[in-house]
1. One of P, Q was used to compute Cα extents along the principal axes in Å, and the result was 57, 48, 39. Which label is that?
2. With distance in nm of label points 7 Å out along Cα→Cβ at positions 93 and 293 as the yardstick, tell me which of P, Q scores highest.
3. Can you spot which of P, Q the value 37, 37, 26 was calculated from, given it is Cα extents along the principal axes in Å, for residues 45-164 alone?
Structure P
Amino acid sequence: MSTTAHATGSRAGSDFYARLPVFDHFSQLTDPELYMPVPDDWVLGLSDIVRSTSAVEAGRYKEVNTAAAAVIAAVSNKLGTSTFPFVFGGDGASFALPATQADLAREVLSTVAAWVRDSFGFELRIALVPVSAIRAEGHDVRIARFAASPDVSYAMFSGGGLAYAERRMKEGAFAIAPARPGTLPDLSGLTCRFDEIKPERGIILSLILLPGREAGLDAFNALVGQVLSLAEGKEAGRPVPEGGPTLSTPFKSFDLEAKTVRKTAAGLFTLAKIASLRLAAFLILRSGLKVGGFDPVRYRHQLVENTDFRKFDDGLRMTLDCTPALADRLEALLTDARLQGVARYGLHRQNAALMTCFVPSATRSDHIHFVDGAMGGYAMAARSLKPAT
């Protein structure tokens with residue numbers, strides 16, 4: 001496969017992502033042959049909560065995660081599918097779509113930003129950046145597909161283009177204005193019905209690893225391989241237990257889900273329906289008994305397998321359940337790499353993880369579950385990013 005030519009011709013169509021080969025060993029993520037150039041006429045949609053660390057420090061991490069995941073849920077609902085490239089970053093989210101869907105992307109970003117403002121009082125910075133503009137500045141956008149399970153795959157980004165677009169967004173470039181007050185996106189399926197997840201090995205570690213400004217790609221990829229080797233040993237694992245997380249009481253965090261519904265007569269009916277479904281789901285998942293087409297045991301297994309606890313978007317991001325000793329070894333390794341100019345990194349240790357779910361249908365197997373640290377996670381790790389020397 002060519003890794004130099006930009007995608008053109010038939011591959012520049014809406015089926016670009018669907019046609020990408022899928023890899024299922026996360027350790028392969030540094031293989032450049034797996035990443036294909038995004039077509040020139042595609043666009044990147046980006047979002048980021050302004051002053052998210054202040055919100056996290058105020059204990060509003062669930063709201064921060066919900067606001068970030070709302071972008072992905074709204075795009076998926078508008079498209080009618082979750083098979084498009086996206087990445088969840090804890091306090092923001094990014095995605096890529098063909099030019100034919102640029103207006104859709106702009107509308108969704110605008111309505112979600114309005115909803116986040118009206119519901120939480122957060123400012124959601126949003127932008128839509130043409131891939132061609134990114135390449136004109138000497139950066140690239142390449143995507144690979146990682147199969148977290150047989151039912152769900154997540155996009156991995158490389159080439160530096162996504163990171164460049166995020167920097168430009170924070171500088172105010174390519175900005176989109178939020179929609180008018182009261183605008184509501186379709187956030188059906190966006191839920192948060194599980195308790196915080198306590199670690200089995202000691203701590204929940206949020207890790208962000210980015211290339212050093214002067215580092216060679218080979219040296220950075222070798223470092224990623226070392227980190228993954230440590231993270232895949234006995235002292236670390238996914239931050240979700242085999243049986244899935246503990247269910248919250250039926251109406252805990254119901255206020256977050258209620259914010260996705262209009263306060264009208266029809267909305268009150270929808271709220272009542274959501275409440276009854278939450279209660280039914282709680283009873284079924286607690287009992288473990290099959291009801292109709294829903295098998296709670298199978299659902300819990302899929303939930304664990306489908307979790308998005310590790311990703312690559314121009315840098316490695318992971319949420320791990322690990323021993324304090326392993327966290328110390330990782331920090332020592334990354335400190336040495338920073339001193340050599342190979343990488344920049346941020347770590348944040350906490351005593352729980354948090355799951356935010358997007359479940360368009362409980363009877364389908366492609367439900368998506370985003371995992372972040374419950375006491376700041378990626379947002380706090382990003383704040384502690386140490387520059388390469």
Structure Q
Amino acid sequence: MKKLAQKASSPKNPSYEPSKLLSYFEGRREEILQTTRQLVEIESPSDNKEAVDRLGSLLAGRFEGLGGHAKFHRTEKFGDHLQVDFSGKSGQKPVLLLGHLDTVYPVGTIKTMPFRIADGRLWGPGSFDMKAGIAFMLHAIEGLTACHSTLPRPITVLLVSDEEVGSDTSRHITESLARKSAAVLVLEPAYGRKGAVKTARKGVGEYTLKITGKSAHSGLDFEKGESAIVEISRQILEISKIVDLKRGITLNVGTIQGGTRSNVIPAEASAVLDVRVARAKDAAVIDRRLHSLKPFNRRCKLQVTGGVNRPPMERTPAVAALFKHASRIAGALGWKLEEAAVGGGSDGNFTAGLGIPTLDGLGGVGDGAHASHESVLISELPRRAALVAGLIESA
């Protein structure tokens with residue numbers, strides 16, 4: 001990494017002159033904006049395969065127009081995952097540009113939350129998470145192609161269709177491509193108004209607790225019943241003791257179900273837990289603790305299912321080195337790049353968990369992910385594209 005960083009900052013590398021690099025993308029700000037608009041206006045909710053495939057087909061054509069070879073990993077339930085391979089003149093491993101096609105917004109949202117430009121921002125469903133990031137992929141590759149007769153190195157683009165719902169069908173593809181890559185650049189949204197990249201993310205897990213008790217009439221046979229709701233309430237209080245904010249461990253009981261009528265002792269109850277951990281070793285500890293829970297009322301049965309489905313992205317030396325390199329590029333482009341550790345997960349968790357140098361949050365600067373005020377700062381479009389291009393060339 002050090003050798004590559006020195007090469008990147010060398011004045012002997014004309015394509016890497018910071019002023020020219022940034023100037024190129026400043027001159028294409030409107031093009032980046034219009035690409036983002038096009039992507040936003042093609043709605044792509046995770047649960048609508050036809051809609052996601054429509055966006056994937058359009059992007060396959062655009063990437064192939066830049067010289068890439070597109071192929072789809074077919075799925076039945078979700079949209080097809082898009083992989084695009086670009087050859088380069090060097091013998092290096094490719095850089096993997098990672099992102100997702102799907103959004104959380106149902107088809108029709110664009111009518112009530114239309115794309116618009118106001119207050120120095122572009123607004124619309126999926127603009128921040130993460131269609132601006134996809135636009136950066138396109139324009140960074142286009143910019144590097146314009147600066148070289150051929151791309152300076154191989155590039156692999158992977159846009160999956162199920163990231164917002166757990167990445168169950170795409171995880172093996174992501175991990176397989178990451179193992180073949182020199183580094184992974186995740187074009188998820190940046191963190192905060194200063195556009196910090198993400199060098200650590202919490203691991204994410206989901207568990208379900210199910211209690212089986214015994215029903216009875218609450219007036220006639222109260223003493224014959226075994227309340228599943230009382231039991232699960234005691235379990236929830238016990239689980240809350242696992243929370244350790246200093247270690248980055250949280251458990252949230254997000255939903256509870258149980259009972260049938262107020263005059264019936266409830267025979268069944270269940271709760272769904274969201275688990276977040278900052279360290280991989282804590283995930284294993286929590287898994288053991290949850291699966292070792294015992295009923296307080298021995299006449300009730302307790303079942304625990306689930307697990308951690310995204311390992312934490314830890315700030316390893318490889319991640320730190322890639323961030324340091326990105327900071328040098330940003331400094332040469334005229335600003336100080338910051339880093340952040342966040343609670344949410346992404347597909348970058350998978351690649352970092354394999355030990356592949358991974359840098360996340362390279363996408364749009366803005367806010368409102370998954371919300372009605374989702375938006376991206378227009379002024380940040382050129383330099384984010386320039387940063388991505390710089391990292392592709394020298395990571």
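Taken together, the values in this text are just the output of simple stated rules run on the coordinates, not laboratory data. Note that the coordinates shown come from a computational prediction; the quantities given were computed from them, not determined experimentally. Cβ atoms are built from the backbone, for glycine too; each structure is taken alone.
1. Values: P: 57, 48, 39; Q: 87, 45, 39.
Label of the source structure: P.
2. Numbers: P: 2.4; Q: 4.0.
That would be structure Q.
3. Details: P: 37, 37, 26; Q: 47, 40, 20.
Structure P accounts for this read-out.
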